[in-house]
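Some structures to go through are shown next.
Every read-out reported here was derived from the displayed coordinates using simple, explicitly stated rules and does not represent laboratory data. Since the structure is predicted, the reported quantities are computational estimates derived from the model, not experimental observations. Cβ atoms are built from the backbone, for glycine too; each structure is taken alone.
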Structure P
Amino acid sequence: MFCILANAMVLAIYDYKDRNNKTNYNKKLNLIGMCFTGVYFVECCLKIVAMGFFLGKNSYLRSFWGVFDLIIVFVGIIDFFLSAESSFKTLRILRAFRPLKSITSVKSVKKIASSFFVSLPQLKNVAFFFGFVITLQAIFGL
């Protein structure tokens, strides 16, 4: 949890106006971000060794949250190796999902998030109705 909170703080204080990391401030924060990527990679490897990759009943890739963690780790690794390429800098946006790793470690938050994702398909009709009402109000406003 400490690493997740510290990583969220680093992401919050990062200067996003300096996209090319020309200042020493962003260079240091980028180095710290790479250290967090290493910590998350080690955590992922330890979970895979302990739980199994996908063959067992409770293996790492059998749950949505394991797949989500693996995607976050791989995006960090790709960002680490391709950070000099200008076409792959958009992958840095996905670093914002790293604080969501805390969902997997706090069971009550995990239950809330899981129930939210289960209820999303059922909210489709409500979203369509809401869009219809907003469109009507926009037409009447004109």
Structure Q
Amino acid sequence: MTDRGFRILGRIHRAVYRATGGKIGGKMGKAPVLLLTTTGRKSGKPRTTPLLYARVGDGYVLIASKGGAEHDPLWYRNLQATPRAEIQVGRKRERVNARTAEGDERERGWRALTDLYAGYDGYQEKTSREIPVVLLEPA
């Protein structure tokens, strides 16, 4: 999918999720969906993206796949520049700090999410980059 396609679908998903408190758009198959709001690394403006997640302890795990594209998604680049963010799960909003998982922690996070959505394994096969696994921890 093109960047423009991702943006259009994201806008629609975001609006429906917010309007219904996640009752519509809060799941994709078995996987739950949250809204991640980052700070644009160039614009400084808030940028919100719907993403699949898994719970790990008191935090959340995300996978920065962009469908197996050769470059990282913009939300991940924004988190690299400014790791402070906000999430919305259902109607609940929470401030979080993001970091990229490595080693065993990355593998556990990857498995936690691929257990909910196996498509990530196929995305990894499509690209030469190692797809980042992101941990969001309460701020």
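Assorted remarks:
- At a computed -21500 (helix-only ellipticity at 222 nm (-39500 (n - 2.57) for each DSSP H run of 4 or more, over all residues; to 500)), which of P, Q: P
- Which of P, Q leads on mean projected area of the Cα convex hull in nm², for residues 39-102 alone, largest value: Q
- Label whose coordinates, when relative contact order in percent (Cα under 8 Å, 6 or more apart) is calculated, return 21 (choices P, Q): P
- Source structure (of P, Q) for P(r) over Cα pairs in 5 Å bins from 0, in percent, computed value 2, 10, 20, 25, 25, 14, 4, 0: Q
- With distance in nm of label points 7 Å out along Cα→Cβ at positions 23 and 111 derived as 3.7, matching label from P, Q: Q
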